[in-house]
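Next come the structures, one after another.
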Structure I
Amino acid sequence: MIRTHVSEHYNWGWWGRLWAYATFLASGLWASLFRANQRYDVVIVTSPPLLIGLLGVWLARLSRAPLILEVRDLWPDAPVQLGVLTHPLLVQIAYRLEAYLYRRAQHIVVLTEGYRDVLINQKKVAPARITVIPNAADFALTDAITHHFDCNAFRQRHAMVDGFWIVYAGAHGLVNRLSTVLDAAGNLADTPARFLFIGDGTEKLTLQNEVRRRGLKNVRFVDKLPKQDVIPFLLAADVGLTTAPRLPIFRTVLTNKLFDYFSCRLPVLTMLDGESRRLVEAADAGLFVEPENAEALVWAIQYYLNHPQLIRQHGENGYRYAQRHFDRRRLAQQYVTILSNVSARW
């Protein structure tokens with residue numbers, strides 16, 4: 001493993017993030033010249049950001065190895081639809097870079113069927129060059145923690161004894177639309193509903209200030225934690241929450257936190273239409289909530305409060321469904337098979 005420098009300004013807004021990407025690209029290029037002094041059988045690069053793809057192309061050329069491009073988010077579609085990337089020249093450059101990376105990759109791995117459809121129908125990538133390997137549930141981790149987990153003691157230690165806890169574990173950024181959750185929290189102030197936000201991001205300070213301004217007593221923040229320390233909070237909570245804007249690009253998204261919730265037997269309130277909604281409904285593992293609709297979120301939480309038997313049922317359904325379809329070990333083996341096949345054909 002070779003670690004390289006990245007700017008500490010990642011959470012300083014869009015330009016800070018762009019600077020972080022650029023510094024990582026520069027330090028990665030330097031490391032490829034002076035530290036990565038061996039040949040590689042396969043080069044894998046994961047995007048976003050798109051700039052990192054250039055590093056993958058460079059390393060693949062140095063090693064005379066095939067390049068596998070892993071697409072975890074559709075860029076530049078996402079920042080363009082969010083209104084973050086607006087300058088016409090930058091938009092044009094970004095789309096040309098995206099097309100270049102798709103051409104240079106010997107194989108492309110995407111997270112969802114929606115991504116695959118976009119690449120085939122809009123980006124004109126040959127279907128044979130694309131494989132869908134979704135995010136996975138890490139049962140080895142969650143089951144090991146669950147085996148020794150004392151839920152009552154944990155809730156007592158973290159002041160979670162009372163209330164119905166809705167947990168959000170993930171980034172606190174512009175794209176996550178967590179202000180909608182605060183609106184719902186305000187309307188649920190006189191109910192047992194409690195909201196727990198775990199993570200960090202560009203909007204976290206704004207959210208914390210808004211909680212103080214509104215005097216919301218049913219919202220709590222926990223700083224970003226290693227995954228093994230997040231799992232106990234998920235095991236102690238009652239419901240997991242996923243959020244996103246009401247934009248077409250997010251209909252193709254399956255967030256990683258969804259599988260963390262499944263592996264912890266948490267029913268899911270998903271505020272993502274499209275792929276996420278279809279998965280939750282296929283698994284019968286939670287409820288769909290219209291994105292950016294605080295009233296709909298209030299209704300869904302009250303529905304669970306009034307139908308407590310569904311909480312355990314939906315949680316168990318999600319756990320079993322993820323075991324059948326999203327076990328990390330099986331998906332990892334599928335990835336290894338792709339690496340072997342691409343390398344053998346090179």
Structure II
Amino acid sequence: MRITVKLKLAMAFGVIILLSAVTAVIAIRGLGTLNSSLDDVVQGPAQRVELSLELSNNLLGLVRVEKELVTASSQSDIERFSREVAESRRQLLAKIEAGLADAGADDRAKWTAVRDSVQEYVADQDKILDLVHQGLQDQAQALSSGDARERVVEAEKHAAEIVQLNRQRMDQAETDAAAEYDDARSELIGVVLIALLIAAGTGTWISLAISRGLSRASGLADAVAIGDLDQKIEVRSNDEIKDLVDSLNRMTVNLRETARVADTIADGDLTVEAKRLSEKDTLGIALERMLDRLRSVVAEALSAADNVSAGSQELSASAEELSQGAT
């Protein structure tokens with residue numbers, strides 16, 4: 001299979017582009033995963049922590065209004081604090097219902113315990129309201145500091161457990177997000193390193209293949225330049241460098257054949273045939289002309305020698321005739 005330099009470069013850049021695309025996909029996927037994890041933290045543990053903290057604040061707010069109610073001295077204050085108790089109680093129960101709706105299997109029991117404790121506290125608080133409206137503040141204060149206080153402490157304990165559980169969830173979500181980030185970063189770094197190694201390896205491979213072929217071609221050209229026509233090089237690659245080397249080898253073979261013809265002529269053998277390689281073969285054409293001229297010169301010399309030989313024979317015959325006549 002012929003793998004040209006152009007094809008090698010195209011394959012190398014294709015692999016690099018593919019790895020770059022893979023890197024981009026991994027980066028985008030990692031960002032999406034981190035974004036999803038962040039949304040899960042915000043919509044999950046963080047929201048539950050906020051809800052449980054609001055539950056504790058609403059419970060404390062209800063207790064504060066209750067204390068102000070049992071210490072109120074005027075009827076207008078009693079009515080005002082009674083309305084505030086009702087509103088604080090509504091907000092507290094709404095938070096509990098929201099927590100139960102969003103609760104999972106592991107914290108539903110805790111929210112249920114909070115609801116039960118608050119309902120018991122509300123029942124005691126209704127008694128406190130009745131006592132206050134009857135003008136029995138001392139009994140109302142005793143109930144508020146006694147049974148009602150125990151219900152509040154129990155509800156606060158369950159609320160604190162919910163806060164602690166949701167904080168643990170939040171910490172776990174943060175740990176999971178950090179692990180996902182580390183995994184995405186490791187994948188991204190791995191792909192980038194692979195891309196760099198492939199790019200460096202491919203570049204080195206192509207540069208070495210080209211430089212070695214060109215070095216051998218340059219060596220052959222230098223040898224021909226100083227008249228050494230016995231050189232021949234071979235390359236294992238099947239690309240443009242091989243085409244160049246093959247052309248140089250053919251040039252060397254042609255020059256070697258031309259030198260052989262010239263050497264044969266120098267030995268006096270004019271029967272050798274000198275053939276031009278093309279109409280642009282200046283050396284071949286010159287060799288043909290030289291051979292034709294030498295053949296003409298030799299033919300003329302032979303003709304002159306024959307003429308001289310014939311003249312010598314005629315002179316010899318004439319001299320012999322004269323010699324016989326003198327006798």
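The numbers here are math on the coordinates, done by the rules we state, and not lab data. Quick caveat, the model's predicted, so the values are computed rather than measured. Cβ atoms are built from the backbone, for glycine too; each structure is taken alone.
Name the one structure among I, II that FRET efficiency 1/(1 + (r/R0)^6) of positions 229 and 309 (r between Cβ atoms, R0 = 41 Å, to 0.05) of 0.45 was derived from. It must be structure II, since only it matches. When mean count of other Cβ atoms within 10 Å over residues 125-132 is calculated for each of structures I, II, structure II gives the greatest result. Source structure of the calculated read-out (semi-axes √(5λ) of the Cα gyration tensor in Å, for residues 117-180 alone, 41, 9, 7) within I, II: II. Computing Rg and Dmax of the Cα atoms in Å gives 21.2, 64 for which of I, II? Going through each structure in turn, the value belongs to I.
Taking mean projected area of the Cα convex hull in nm², for residues 197-316 alone as the criterion, the top-ranked structure out of I, II is II, with the highest value. Each of I, II could give relative contact order in percent (Cα under 8 Å, 6 or more apart), but the derived value 15 comes from I.
Here helix-only ellipticity at 222 nm (-39500 (n - 2.57) for each DSSP H run of 4 or more, over all residues; to 500) was calculated and came to -30500; which of the structures I, II was it taken from?
II
Calculating distance in nm of label points 7 Å out along Cα→Cβ at positions 21 and 285 for structures I, II picks out II as the one with the greatest value. Looking at structures I, II, which one was Cα extents along the principal axes in Å, for residues 77-252 alone calculated from, given that it came out as 55, 41, 22? Only one of I, II returns 55, 41, 22 for Cα extents along the principal axes in Å, for residues 77-252 alone, namely I.
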